[in-house]
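Enquirer: Listed after this line are the structures, all set down as structure tokens.
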Structure I
Amino acid sequence: MPSLTDQYNAVLKERWAYLFLSIPVVLFSVFHVIPLITTIFLGFADYFPGGLPVWVGFENYEYALTDDLFWKSLWTTGFYAAGVVPASLAISLLLSHLIFRLKRSSSQAVFKSAFYLPAVTSGAILSLVWLWLFNPARGLLNYLLMFIGLGPFAWTGDPEMAMPSLMLMAVFGGHGAAIVLLTAAMGSIPISYYEAAHLDGASSWHQFRAITVPLLRPTLLYLVVTTTIGSFQVFTQVLMMTGGGPNYATTTLVYLIYTDAFEYFDFGKAAAEATILSLGLAAIAVVQYKRLSSDVEY
């Protein structure tokens with residue numbers, strides 16, 4: 001039977017554990033739970049900074065759903081996500097496969113670090129760099145295209161090219177986290193699967209298609225969901241590079257929420273739009289999970 005001292009030490013350790021656990025719980029509540037509840041409430045109220053919210057029911061939702069710009073921004077955001085998500089995942093999967101085939105772990109680490117570097121760089125800084133690349137007069141892209149007889153293009157200044165330009169930026173600059181996760185998942189696949197396939201005469205392509213990709217489904221599902229959510233939440237690039245223009249061609253849903261809240265001070269409409277976006281993303285995530293989930297174990 002433990003002594004009183006041992007019992008006291010056990011209780012003390014348990015209390016310290018609850019103390020340390022309470023810190024992230026409080027931070028999560030302050031910066032996530034409370035803003036979420038406040039946003040949902042403001043969606044049913046008319047609010048101006050410095051005053052008190054006035055309950056208006058579903059008026060903000062009716063206002064948002066009858067706004068042509070809301071539907072245009074929703075279509076623009078969906079178009080962005082539909083192009084960025086599959087292209088980004090395909091490139092990340094290919095790069096991860098090539099990196100994983102490197103024999104030396106130090107070589108893998110170099111490439112992983114290089115591709116992950118943009119993930120730890122400020123989005124504003126990356127936007128400024130791409131603004132220079134897209135510059136129609138002195139940009140690097142138009143300079144390179146000049147040698148093959150193309151251009152110059154207005155890129156972000158052309159309503160038809162502005163959104164594809166932002167998509168190009170996202171596709172070529174956001175693979176770091178996906179590569180780290182995919183290469184780690186590839187490393188946990190038993191080598192015996194590949195040895196057996198090699199003895200059966202399977203080529204590297206068939207091994208990749210029949211072994212690697214199916215066993216990466218849990219990781220790919222996670223990346224599909226998180227990349228989709230991130231694509232629907234695109235904001236920094238729009239704010240820094242196009243300001244939603246030209247002619248609202250790059251006004252995404254999050255940028256519309258920002259302008260409604262902090263330029264027009266229509267916090268009720270902005271909160272309603274944010275709630276609609278959250279519910280839509282939750283529904284998309286559920287559908288993706290139902291369609292792509294599997295019970296892969298290895």
Structure II
Amino acid sequence: MMKGLFMDAVDDLAAVFRQVVRPDDPHVEVQERAHIAPDELPALLAGYDFVLDDHTQMPTEALRACKDLRHIIFLGTGARSYMHPEELEAIGIKVHIIKGYGDIAVAEHSIALMWDAARGIAAMDGGMRRGEWIRTEGTQLTGKTIGLLGYGGIAAEVARIAAGSGMNVIAWNRTAKTAPNVRFVDLDTLLKESHVLSVHLLLNDETRDFLSAQRIAQLRPGAILINTARGAVVDEAAMIAALKSGHIRHAGLDVFNTEPLPAGHELTTLPNVTLSAHSAFRTPEASETLLRRALDIACTVAGKA
């Protein structure tokens with residue numbers, strides 16, 4: 001019988017896991033560890049056929065010593081930020097990702113970041129808590145254009161909400177698509193016309209630093225940038241330079257090259273950035289769906305054993 005480990009079930013995930021697990025699911029032990037060093041993995045994973053991974057780095061070299069492990073069930077779509085799936089498959093470890101579980105949650109968070117970026121709510125709130133009376137000049141979004149860089153399930157939900165808010169919705173995708181109330185355009189047009197650019201690309205070798213310095217320079221001056229996808233899709237240094245110059249009016253960021261974001265990171269010093277802690281997907285509804293789908297994958301791989 002296959003045996004699994006949920007090794008980093010923190011931030012209430014252990015409690016949600018216990019709510020969705022069923023008696024006929026494969027046996028999964030749960031550990032609530034926030035940080036696991038790579039050199040701990042061989043001993044930790046000994047005897048386990050599969051592992052549920054929320055946020056732990058899984059270097060290929062460390063996993064070469066994990067002789068029992070055959071499957072990593074990554075809790076989300078961004079496994080490449082934590083491991084190299086092709087290298088792992090070459091040593092007999094299959095990486096599984098989970099799509100679609102939090103499309104609504106992430107889209108709502110993207111919209112929330114957009115509205116804050118447009119109206120400066122976090123800046124005013126922070127000022128008042130410090131005893132300052134800061135009044136920001138906001139951007140009225142009705143009638144403005146939101147551009148979606150990549151068009152999957154999350155972007156479709158952003159399009160629905162934005163269109164309902166009176167915004168014009170345009171999108172660019174690497175493969176041809178059509179959708180109601182969305183005008184699909186080429187990449188140059190997307191960058192030049194968007195008052196708000198919302199990033200929705202999966203991270204892979206082709207999309208790393210996709211929003212490069214050159215492409216950031218093509219943005220409409222004063223554009224708002226929203227990223228709830230992956231930090232590495234955007235050239236961070238180029239984004240910071242554009243924020244400092246005002247070419248990007250404001251950025252709403254939920255994802256970063258290094259997570260957790262280090263204390264004193266340059267992004268934390270910029271007044272025209274709103275930061276959230278990679279939490280766009282974190283709602284009870286999304287977490288329950290995510291962990292139930294992870295267990296469904298575990299059932300499938302156990303059935304193939």
Structure III
Amino acid sequence: MRIVITGGCGFIGSSFAHLCIIKNHDVLIIDKLTYAGNIENAPMKADILVKDICDVTAEDLGEYDYLVNFAAESHVDNSIKDGKPFVRTNIEGTFNLLELARKNDKLKKFIQISTDEVYGDLEDLSWEVTKSTTKDKLNPSSYYSATKASADLLVESCGRTYGLPYAITRTCNNFGFRQYDEKFIPTIIYSIREDKSIPIYGDGLQKREWIWVEDNVNAIMDIIEFDENSYKTHYHIGSGDVLTNMDIINMVGTILNKTPRYEFVTDRLGHDRMYSLQSNNRITKTLFEYLKETIYDSRL
């Protein structure tokens with residue numbers, strides 16, 4: 001089958017593209033190659049089109065069975081500084097892809113890659129809740145999560161109005177090979193190795209759920225391989241591996257046998273305290289196991 005992967009030169013998208021090639025699928029990658037996209041991340045056998053998803057045409061896509069939309073502006077701090085690129089890519093870009101996909105008679109499914117952040121801060125709720133469910137209200141806190149929630153709603157409305165077959169996956173924080181250097185875990189590893197001070201937002205006790213990127217993309221592939229007949233679906237892809245930021249810093253310090261240096265800085269505006277997902281997908285590697293196996297790898 002032929003699979004179009006937007007954002008396929010980024011961290012998670014490229015991992016999915018490599019899996020598709022292993023599975024002998026034909027792959028077209030579309031990527032604007034912003035700061036987080038690297039063409040070297042893509043598998044050699046994939047076709048690559050360097051283009052903004054807002055400008056992609058039906059002729060660019062050709063015939064395809066699945067469109068998997070990883071493309072997104074995703075850096076929360078950047079969205080606080082300037083939300084316009086997030087509105088353009090995450091909302092307008094998704095809308096353009098939907099308009100193309102709904103006119104594709106061969107389409108088996110449009111798969112929208114979303115985030116646990118669309119549910120907002122679990123600690124904001126007036127009752128004790130430790131995990132978000134697929135039936136929970138969307139309550140985003142940042143321009144990033146608000147634009148991702150908006151994109152999810154566009155997908156749902158396209159399904160209702162035009163009969164678009166779709167799946168929306170909401171996953172937690174990913175870690176693994178090819179992750180952008182400025183992301184949290186690569187930054188911590190580098191800083192502790194080089195005895196550099198780590199800036200920590202607020203008290204560092206914000207809780208996040210972490211999943212190995214390969215577990216995430218394998219769960220997405222399961223949707224393609226085993227759920228072809230499902231018309232409209234929502235999936236949570238999580239791990240149950242919930243840690244505070246300080247937990248991770250201390251974990252890396254222990255593995256490197258170094259005392260981390262850090263300083264507490266003013267908290268991020270609107271910073272959520274906790275995300276976690278109710279999920280039941282198969283997990284093969286925890287963050288601690290991954291760090292123990294790879295922390296001395298120069299690629300990180």
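None of the figures in this text is laboratory data; all of them are computed from the coordinates on show. Keep in mind that what you see is a predicted model, and the values were worked out from it rather than measured. Cβ atoms are built from the backbone, for glycine too; each structure is taken alone.
Enquirer: To which of I, II, III does the computed value 17.0 (mean projected area of the Cα convex hull in nm²) belong? Please report the intermediate quantities before stating the final value.
Expert: Numbers: I: 25.6; II: 17.0; III: 15.0.
This value belongs to structure II.
Enquirer: Among the shown structures I, II, III, from which was the value 24, 15, 5 of semi-axes √(5λ) of the Cα gyration tensor in Å, for residues 82-121 alone calculated?
Expert: Here the read-out was taken from III.
Enquirer: Same structure again: Please compute distance in nm of label points 7 Å out along Cα→Cβ at positions 50 and 178 for structures I, II, III and give me the label with the greatest value.
Expert: If we compare distance in nm of label points 7 Å out along Cα→Cβ at positions 50 and 178 over I, II, III, the biggest value is for I.
Enquirer: Taking P(r) over Cα pairs in 5 Å bins from 0, in percent, for residues 194-233 alone from the coordinates of each of I, II, III, which one would give 5, 15, 13, 12, 13, 11, 9, 8, 8, 5, 1?
Expert: On the way: I: 6, 23, 19, 14, 11, 11, 7, 6, 3, 1; II: 6, 25, 30, 25, 11, 3; III: 5, 15, 13, 12, 13, 11, 9, 8, 8, 5, 1.
The read-out was computed on structure III.
Enquirer: Could you tell me which structure in I, II, III was used to calculate Cα extents along the principal axes in Å, for residues 18-105 alone as 64, 49, 19?
Expert: Answer for the origin of the read-out: I.
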